[in-house]
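Next up, some structures in structure tokens.
Just so it is clear, none of the values below were taken in a lab; they were calculated from the coordinates. Remember, predicted model here, so these are calculated numbers, not experimental data. Cβ atoms are built from the backbone, for glycine too; each structure is taken alone.
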Structure 1
Amino acid sequence: MPDARRTQQQRREETRQRLLDATIDCLVEHGFARTTTQRVQERAGVSRGALLHHFSSKADLLAAATHHVAEARLARIRAEAPGGTPTLGQGLALLKAEMSGPYFLAALELWLAARTDPDLKAALLPGERDFGAAQRALIGDILGPEVTERDDFALICESLLVLYRGLALTGVLREDPSFDDAMLRLWAQRFLGAQAG
């Protein structure tokens, strides 16, 4: 029996959240091409009418999912960021953790689909810009003012993010988990003259 104390608005929001979470789960489990509204509806445990009440099309659902993914990734970074100034090793480990897991995998599915879908690309860009700014701020906190004041700070940030994304993508086929840490140590030595331990 439904909880009578919850308002209709709360129930609507709960249903919407279940649909978005189910969309992320489907993207991770089945990939973009096999994420259908029927599959999302079944996974969320809602009726077709409930799905259509919130999202009139797959495009609407995926547009909302793009924002949901970006918000969840931002929340994860903020929640897991250590208090004060993290060590280089702590900060790189936090970024590595963010560049994995279900939200990152869902984002990858959406990025790849956006390559040939201009509407999806347009839906992705605002959230990704916000997320990128949050990542750069965290990198600045990790690396400190000596690095953030360098003329090449933007290049340092982008090179690190590209490295993480590449490691996450190629990690699907790699059997040696120590490779990632070796690459990050090499990056820190080359760009910062520092050890990433």
Structure 2
Amino acid sequence: MSHPLNDAALDQLFREARSYNGYLDTSVSSAQLEQIWDLMKFGPTSANCLPARIIYCCSEEAKQKLAACSMPANGEKILQAPVTAIIGMDLEFYENLPELFPHTDARSWFVGNDALIEKTAFRNSSLQGAYFMLAARALGLDTGAMSGFNNAAVDEAFFAGTKVQSNFICTLGYGDKASIFERSPRPAFERFNSIL
């Protein structure tokens, strides 16, 4: 039986975690990026479809290329962050289902059904993006998830010739507390929830 995490862990993952707009001048290693994947890959997805495909922009060249596809304020964040991850979604994820979900012929559920493919890829890559952020926080890193970029331009620049499309982008590093705003409101349970 699992036991609740202690308050320090809950603070790190949720209560004290923030979306950072700037980072300290401290690098993030390739080993840390692999550690993020080695945690986030265990988060559940439909039929273990794992559609997320991540490109980590670490070099100045990659960051410049991504910043050019983003609104100016986000471009500045990308250039300043040690790493920015592009969370993409593979629209051919179902080709891996014979390996990833061998219990049944799950591939046949998707072949020729573009609407189901797109819905499944978007939903589950979004879930994986959230697992990415929690894994990074669990490893002592901070994140800043963003929209505010041209998806088509990012797809052309980073995913050309593939069936992968961008979902969202997320800066990664050790957050600079001077870059965050006062915490925005988080309403009480009864405002947005119902128990039936």
**Message:** Quick check on the output: 0.3 is distance in nm of label points 7 Å out along Cα→Cβ at positions 24 and 72, derived from one of 1, 2. Which one produced it?
**Reply:** 1
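State the single structure among 1, 2 that was used to calculate mean count of other Cβ atoms within 10 Å over residues 64-71, giving 18.1.
Details: 1: 21.0; 2: 18.1.
Corresponding structure: 2.
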**Message:** If relative contact order in percent (Cα under 8 Å, 6 or more apart) is calculated from each of 1, 2, which structure is the one that comes out at 33?
**Reply:** 2
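State the single structure among 1, 2 that was used to calculate helix-only ellipticity at 222 nm (-39500 (n - 2.57) for each DSSP H run of 4 or more, over all residues; to 500), giving -24500.
Values: 1: -24500; 2: -11000.
Of the structures listed, the value fits 1.
Thinking of 1, 2, which structure, once distance in nm of label points 7 Å out along Cα→Cβ at positions 32 and 144 is computed, gives back 4.1? List each step's numbers first, then the result.
Working: 1: 4.1; 2: 1.5.
Working through the options, I get structure 1.
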**Asked** If you work out distance in nm of label points 7 Å out along Cα→Cβ at positions 8 and 184 for 1, 2, which one comes out largest?
**Response** 1
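When semi-axes √(5λ) of the Cα gyration tensor in Å is calculated, the result is 28, 24, 16; to which of the structures 1, 2 does this value belong? It would help to have the intermediate numbers written out before the result.
Working: 1: 36, 18, 15; 2: 28, 24, 16.
The correct label is 2.
If distance in nm of label points 7 Å out along Cα→Cβ at positions 104 and 136 is computed to be 3.6, which of 1, 2 is the source?
2
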**Prompt:** Here semi-axes √(5λ) of the Cα gyration tensor in Å, for residues 16-95 alone was calculated and came to 33, 12, 10; which of the structures 1, 2 was it taken from?
**Reply:** 1
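Can you say which of 1, 2 returns 1.21 when Cα Rg over 2.2 N^0.38 Å, for residues 56-151 alone is computed? Numbers along the way, then the final one.
On the way: 1: 1.21; 2: 1.32.
Checking each candidate, the match is 1.
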